[in-house]
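Coordinate-derived values only; no laboratory data. Model, not experiment: these values are computed from the prediction. Cβ atoms are built from the backbone, for glycine too; each structure is taken alone.
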Structure P
Amino acid sequence: MGKKLYFNGNILTMDDKTPNAQAVLVQNDKITNVGKYDDLIKLSYGAEKINLNGKTMIPGFIDAHSHFSSYAISLLQPSVAKCRNFDDIIRTISEYIVENNVPNGKWITVKDFDMNQLEEEVVPDREILDKAANQNPILLEHKSGHTGVFNTCALNILGIDINTKSPEGGKIEQKNGRLTGYVEENALIHYMQKMPMPTMEEIKSAYIKAQQHYASYGITTMQEGMIIDTMENMIQLLCYEKLLKLDLIGYLDLRNCTQVLEKFPDSKYHNHFKIGGYKVFLDGSPQARTAWLSKPYENAENSYTGYQTLTDEQLLTYINRAIDENKQILAHCNGDAAVEQYLKVYEKAISKVNKAPNIRPVIIHAQLLRKDQLQKVKKFGMIPSFFIAHVYHWGDIHIKNLGIERASKISCANSALKQSIKFTFHQDSPVIEPNMLETIWCAVNRKTKNGVTLGEDERIPIIDALKAVTINAAYQYFEENIKGSISANKQADLVILSDDITKIQPTKIKDITVLQTIKNGKVIYNKL
């Protein structure tokens, strides 16, 4: 790769000491100097000189939470994102089977389902899916990843009948003494783990394609948000065949991770992959009405508030393990009741240790995190990772499910900013595309699909939105000394954008194009 001098562009370093620079000198995989052009040109003997021609350079985007393998596998699945009714769903699945010569008995997972986008505005039952295929087991998976529908063939193969008891923290729906095929939360997770994986060749091809997608959005560090033992071969495939060009940080499902821990016992990178810590689920999703709230959903029967997925005792055991092993823990918390449980149990755990742990616990999603909870979040050194693009993608649904007052307070980034709490942003891919520029646009504008400004007082400045996906995200991973800013001695993880994100009209941010993504000094994605 050699030596390269980047100059004549708008260089946003994300380094508070030198927020802007005229030039950047890179040697091999590291940034060696950042500063004035006249100073760096003297040090650039033998360097390839790269004229940015007025384009903007920023640090590589860091994905604070997604599911890389699930995103890769989703590229092998049919999508119902454009379906507007049950007939569209039936036709889409049927056509997929014919066009791809899917043999009888082969599992089909259908992605991007959201009943809020359908004319019927309800979840189809198994008999609707049976019309699409009765010789193939089918899972119609909700876009949130928290609920789904199995057809009759799938129920039979999985051994689910009217007498099957749902795993704790889940639901297998029955109506009028019959199974509908609908499952929620831990029940879905439990039975998805029994479904066969694609072949290794299919997965390998999908991994390569998925990684290029991430790179096209300017991402240089990705996350594997929930690793279970059945994924061991997939993780080894990534490492031992050296498929990764971007860094991938994995988090282990505390309930099922013994084999993976044996293969990757430390927290060091192995061909761009490392274990970052542990992951737990404390509730579901607000758009699917399974997030655990302190107050009922709008128009809810029996004061329904969603539900928790772990008892306090179970969560305490997991947090204690993370503290004992000095491993970071990520807790999926969408509802404010789930956040409250996390805060309460974490406080109990640290009260029994002699020294406050430095594991930087993360609140994943933090949709309904309340302002009054921020004081403890700061006290415990927790990092809220906001799924702030919810404002656009499901903001109108949140207004319906939560009421305008609560919906306006989702992803309280500005409230956290005012209390000097470090926070990050993510896309939870494959829930949505890992589009960092769209996420920044959401944080700055907070517009729903219907054009409603949802929570004007929680909008944040562009520069702070940028920090959430660069230097703050590096901090979340304990990598702030090697990533997250354009600074000397850090990795040469860089992105070149078509426009100056700090000067463009805020409503146009999502229209900016990623022109080039550079990882460790090497161009991984190029549109220049």
Structure Q
Amino acid sequence: MTPPTKEEIFAIVWRACDTFRGAVDPSEYKNYILVTLFIKYLSDLARDRRAEYMKKYKGDETRVERAMAKERFVLPKESSFENLHQQRSEPNIGELMNIALEKLEDENKGKLDKVFRMIDFNSEANLGETKERNRRLKNLLEDFANPKLDLRPSVLGGDRRDIIGDVYEYLIGQFAANAGKKGGEFYTPPEVSTLLARLLDPQPGMLICDPACGSGSLLIRVATEIGRTHPDRLNDYSLFGQESNGSTWALCRMNMFLHGMDSARIEWCDTLNSPKLIENDTLKKFHIVVANPPFSLDKWGQEVWSSESGDLFKRHLRGIPPKSKADYAFILHMIDTALEGEGRIGVIVPHGVLFRGGSEGKIRRRLIEENLLEAVIGLPANLFFGTGIPAAIVLFNKAKSTEDVLFIDASREYDDGKNQNRLRPEDIEKITATYRTFETIEKYSYRATRSEIEEENDFNLNIPRYVDTFEEEEEINIAAVQQEIDTIESQLAETRAKMAGYLKELNLLPKGKKK
């Protein structure tokens, strides 16, 4: 059998979504599609491994079962995709799928504990009444039973992990694009993730954290950057993440497994009020902290930070962000979780973070005075799912070698897509190269001194204050323009006279016009 191409697999799994389109919101049905894909992946992997052990142990079932019990995942018979597909016409198929997930979780507590608790295949609210629900689930199982969707390593050939990870990422991206405003809550566009990864330049052995990790795409992209630059140390890193939404946290856990990043520690918690990445009763520290947190999150827990005792982890000491905007709360958390003297931080923010006053202005001033701010990069509008507003990347560095700050205006260079703009490879390369050289480029970047920021701009970081992108209009030669107008009018009069002559010859002049 010819191995399926990545594009064929993409088409099959995306077609499976037809079962839900129009009846279930994409932000909801993504969970059913992605969990089913995960089950299919585990089942196909187990089929291959069992076949290998049967050959190795010459059909000795006892030894085969003993070996299978030591695999990455233990797959109970009731939880296999094959078993669910055989029962697809059962009147209680939704309940059977829930039982299968529960058994799978119980057999893999160390890895899958609570991962499937947020999804209910028997939900009337999400999947409709019994008849409709059964029809949808039957169609879903039949779509995933397509022979072309055979995810066994022996069929795919090469590195199956890359393919299945790419399929999962493709689906998450498609769901984000179709989920409206909710899409931006769990996914960062891959081009932006790649840009952040290149800017932060992660090295082997580093601890990498995303405190608002969503489905994990940004965290994975930063990790894989190490493999791109150091192929001999492909998996030499440690990943950490925190996510407050339970179903999104579950997606992130599965995403890590499908990319072979089993050791990633992803916590389900509220980063700003009850973080779980704790070490020795304080916030755990990392070499790289990266995030695309929700823009201007309201009701984030300011009352706790501003109480008499303040934040338990002292993140409030540089100032307390406003109740209606959590942007600086995330920034302060990220800075406090970066290792002293070496930690680097990359965060995506709305432009208001650069110039808003009040408590945000005071915090911004503190960060600049402490010489933590390294670069501000303006991005094109309409890059992110769910919002058309332009955003910026702000880089902080606890090991700065200069007091200067680099400003880059990359807002005008992008691929103008039909529904969403995208950064092109050359755009990413230009931004990264400019950041590396840290130099002023006319109408693109500006290396600002501390005094320019403090004294001339009063700690305002609005990019147009530093990068002049104004294009002077070409000076108009009034005399030449008038001469051109006179020439055109003369030619027009001549043409009209000729036309009148032709009409007279044909006796077609209007009444009253004959001469």
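Work out which structure the value 3.9 belongs to, where distance in nm of label points 7 Å out along Cα→Cβ at positions 34 and 66 was derived from one of P, Q. This value belongs to structure Q.
Structures compared: P, Q; top value of relative contact order in percent (Cα under 8 Å, 6 or more apart), i.e. the largest, recorded for P. In this comparison of P, Q, the computed figure -8000 for helix-only ellipticity at 222 nm (-39500 (n - 2.57) for each DSSP H run of 4 or more, over all residues; to 500) is attributed to P.
Computed over structures P, Q, distance in nm of label points 7 Å out along Cα→Cβ at positions 250 and 394 reaches its largest value in Q. With respect to FRET efficiency 1/(1 + (r/R0)^6) of positions 98 and 402 (r between Cβ atoms, R0 = 35 Å, to 0.05), the largest value across structures P, Q is given by P. Looking across P, Q, the calculation of percent of Cα pairs over 46 Å apart that yields 11 traces back to P.
For which of the structures P, Q does the calculation of mean count of other Cβ atoms within 10 Å over residues 114-121 return 19.1? Structure of origin is Q.
Among the shown structures P, Q, from which was the value 3.6 of distance in nm of label points 7 Å out along Cα→Cβ at positions 266 and 426 calculated? Of the structures listed, the value fits Q. For distance in nm of label points 7 Å out along Cα→Cβ at positions 202 and 242, the highest value in the series P, Q is held by structure P.
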